[in-house]
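Please treat every number below as a calculation from the coordinates, not as lab data. Model, not experiment: these values are computed from the prediction. Cβ atoms are built from the backbone, for glycine too; each structure is taken alone.
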Structure 1
Amino acid sequence: MQYICVFEDSHYSKLVPLVHSRTAFELRCGLFSPLERIVKHYPRVTITLFCRSYLSDVLQERYPYRINGLHTTDDTCLFLNGRAILSSPIPTEGPEEIGIQDNTLVYARLGGKNATKLSPETFLAHDPIELLKGKVQVVNTHVPMINYFWDIIKHNMSQIEKDFALFVKEGYIWGQLYEGVHLLNKDQIFIGKDSRIKPGCVFDAEEGPIYIGQHATVASNTTVEGPVHIGNHTVIQSHSRIRGGTNIGEVCKVGGEIVNSIFQGYSNKQHDGFLGDSYIGSWVNMGADTVNSNLLNTYGSVNVEIGGDIIHTDHMFLGMAMGDHTKTAINTTITTGSIVGFACNIISTSYPPKYLPPFTWYSDHGLQVYTLEKALIVAKIVMRRRDKEMTPAEEQLFRMVFRLTEEERSSISN
């Protein structure tokens with residue numbers, strides 16, 4: 001039996017607000033999340049997930065894997081950093097060794113004795129490299145790593161191409177093409193079963209592949225320019241412009257102009273408005289004509305605030321990261337490098353601040369705390385509209401995010 005453990009490490013906190021309600025290895029980049037890609041690379045292994053303790057109940061609902069506990073065995077276990085984007089598998093068999101990049105543990109292939117020394121806490125609060133150095137061989141490796149949300153955006157476009165070549169391999173049309181649909185470079189276009197492409201749509205795969213999942217709908221007169229991924233049961237509204245690098249998760253409804261941006265799933269941007277170089281969480285709803293800026297007038301590098309620190313991203317094009325369950329009103333305008341936290345509500349005619357803590361209610365009257373119980377009521381209504389009931393574990397996580405981010409919000413009321 002072969003064993004793999006996918007772990008979170010202490011750097012997950014740099015990926016706020018996207019990791020408040022999920023692990024780093026669940027963040028979509030390319031056709032898959034890092035975890036989904038690992039499962040495809042290793043189809044016949046036993047998988048364990050190491051994560052923050054308050055996420056364990058929700059992960060146990062999402063996946064059929066053991067959470068935060070290794071299988072008792074003397075066999076070798078391959079530990080994989082969930083922030084790594086693995087386009088090729090690391091061998092599960094071989095001598096004990098650790099792969100390091102920039103003082104970060106990328107992987108560790110360990111026998112039972114050394115493997116059992118590691119726990120979720122080892123990766124989240126301690127230094128596993130120091131623990132293992134001198135006991136096993138150290139190898140320098142080079143793998144794309146997700147450190148901040150803009151790293152996901154940076155790698156997303158090329159990763160769509162890599163995943164298509166590795167796992168899809170060639171185009172195929174399973175869905176229904178209505179009369180008047182135009183396909184450019186058809187060999188690089190995959191359309192899943194029961195998906196519908198309405199009249200007047202143009203799919204241009206000359207600059208990269210286009211992957212459409214199952215039961216998706218692309219309404220009339222929409223342009224899709226690869227590389228692009230559109231997930232299962234997602235709807236693209238008519239007259240949309242879906243440009244290169246766009247990556248829409250499952251059960252979304254989107255429209256307008258979108259470029260090089262990622263939707264985690266179950267989110268809406270149905271109306272006109274530009275979205276560029278951004279990462280949007282789940283259960284988000286953007287009001288009509290919500291737009292964001294992804295380029296400074298000075299054409300300079302975009303700065304982002306995380307944890308009170310200003311970080312120079314070295315990115316000329318960068319939009320925003322928006323946490324789960326956040327809503328924007330019509331005509332909302334969001335500036336370059338913004339971070340909008342979990343369960344925020346923006347209903348102002350002015351630009352919101354570049355950083356909004358979780359559970360912020362921002363209006364023309366300023367910043368207020370979004371009451372937990374009110375936010376929960378709205379979240380449950382939204383989920384029911386998609387035939388989802390919030391589970392007790394999901395509600396407990398929602399409440400936990402409120403408690404864990406209370407210190408951030410204290411600045412609002414002071």
Structure 2
Amino acid sequence: MTRPIRKLPAEEAWREAFAAFHAAPEWLRAAREEAFARFEKTGLPTPRTENWRWSEIHRHLNAPYPPLAQPETVDEAVLKQLMEGHLLTAADASVLVFVNGRVSLEHSRLMEEDGVEIVPLADVPLPPEWADLSPANDAIDLLNLAYATDGALVRVRAGVEASIPLLVLNISTGDGHSVALRHFVRVEEGASFTFYEAQLGGGDHVANVSTRAIVHENAALTRVQVNQKKDEGTIHFGRLGAEVHAHSRLHDTALLTGGRYHRQNTYVDFAGEHAEIVTNSAYLLRSRQHADTRLRVNHAKAHCTSREIFKCVMDDHARGAFQGLIHVAPGASGTDGRMGAHGLLLGEAAEFDSKPELEIFHDDVACAHGSTVGALDEEQLFYLRARGVTARRARAMLVAAYVGEVFDDIADERVRQALTDYAERWLAGEGAA
């Protein structure tokens with residue numbers, strides 16, 4: 001007889017809190033109730049759930065994290081440090097700040113541009129027809145909608161090549177609670193937009209951030225995300241759901257560092273022919289940090305191209321995991337999909353699990369996937385040491401070069417250089433020379 005898996009304390013807290021939970025906007029209430037009802041039926045994933053087999057969610061959610069019912073203030077000095085010290089400060093952009101699940105307009109700096117609409121979700125009086133906030137069939141995303149207290153709604157009108165990017169700062173702090181934000185980005189026909197997103201803060205809490213993007217015909221969206229937690233306490237759930245239409249392009253780059261546990265779900269659907277996506281991620285993990293990525297690219301239309309590069313650096317007892325799937329639907333001729341997952345182990349106790357997959361239901365395609373794991377090349381280390389470079393500096397340079405491929409396609413040189421420099425500094429200050 002199979003025994004049912006015990007509900008985790010976090011799940012029990014979320015189930016108990018919903019009846020008394022209220023958040024703006026009021027028109028979203030019915031959708032919240034529907035999402036929560038679906039979550040009650042499915043519950044959280046378990047170790048038996050294939051897509052979560054390496055996530056250890058049962059260990060990280062073994063404490064209650066009820067939703068933050070009221071706005072929690074953060075010391076101004078702490079906020080200033082977070083807002084001025086993150087890696088995306090190099091971006092010349094409008095800034096929209098969320099603090100513990102609520103917009104902070106006094107800390108934001110929005111610059112107006114014709115054809116670009118940016119509004120906080122909680123301030124929208126009526127359901128916007130152009131923003132689809134419906135959840136995915138995913139327990140974490142259902143929870144996100146049920147408990148989201150705010151988010152950024154972005155609309156770029158047809159034909160507008162936006163010159164001012166948007167930087168969204170998702171700041172969460174404190175212990176013993178959870179916060180949720182829900183963002184939506186719509187880039188209409190012939191338009192282009194750059195969207196930066198930073199996850200900042202620290203403490204023993206759960207941050208659940210979901211972003212949905214729709215890129216219409218002949219449009220382009222660039223997204224750069226940095227998850228930069230200041231300690232090893234935060235549990236972070238991130239989700240990107242993207243719909244890419246004909247002759248359009250999505251370029252998504254992510255860097256994760258800090259925090260205790262991170263789970264990223266990325267789902268991209270091709271909704272038109274001759275579209276292109278690039279999804280690159282780099283993780284820098286140490287101590288007992290755990291990061292897990294689930295990526296699914298659905299080639300539902302013909303003549304589309306996808307490129308995915310995942311690079312994970314693990315030191316000490318850190319653990320990284322990657323599960324990626326390229327799905328080619330019947331009739332999707334001319335598909336070109338390539339996926340690579342690579343792990344670099346700096347510590348003897350570090351671990352990397354990888355499962356790239358192809359699911360192909362059409363013959364006329366060019367698809368490939370690969371996975372590697374290993375340590376730093378001793379010959380390369382010797383080469384640098386022989387030229388007077390210290391051991392610490394040599395290791396740092398090789399780590400930066402290893403993950404640098406992930407950042408190569410970022411158009412803003414200052415942002416690209418900031419991420420590359422951080423990758424080198426991340427290791428340079430650790431250990432003896």
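Taking 24.0 as the value of mean count of other Cβ atoms within 10 Å over residues 15-22 derived from one of the structures shown (1, 2), identify that structure. All intermediate terms of the calculation are to be shown ahead of the outcome.
On the way: 1: 24.0; 2: 12.8.
The value was obtained from structure 1.
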If you work out Kirkwood radius over Cα pairs in Å, for residues 127-278 alone for 1, 2, which one comes out largest?
-> 1
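Say we calculate FRET efficiency 1/(1 + (r/R0)^6) of positions 199 and 311 (r between Cβ atoms, R0 = 30 Å, to 0.05) for every structure; which of 1, 2 gives the highest result? Intermediate results must be reported in sequence, preceding the final value.
Details: 1: 0.05; 2: 0.95.
Comparing 1, 2, the top value of FRET efficiency 1/(1 + (r/R0)^6) of positions 199 and 311 (r between Cβ atoms, R0 = 30 Å, to 0.05) belongs to 2.
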Answer label among 1, 2 for the case where mean count of other Cβ atoms within 10 Å over residues 303-310, calculated from the coordinates, equals 13.1 | 1
Taking FRET efficiency 1/(1 + (r/R0)^6) of positions 247 and 367 (r between Cβ atoms, R0 = 25 Å, to 0.05) for each of 1, 2, which is largest?
-> 2
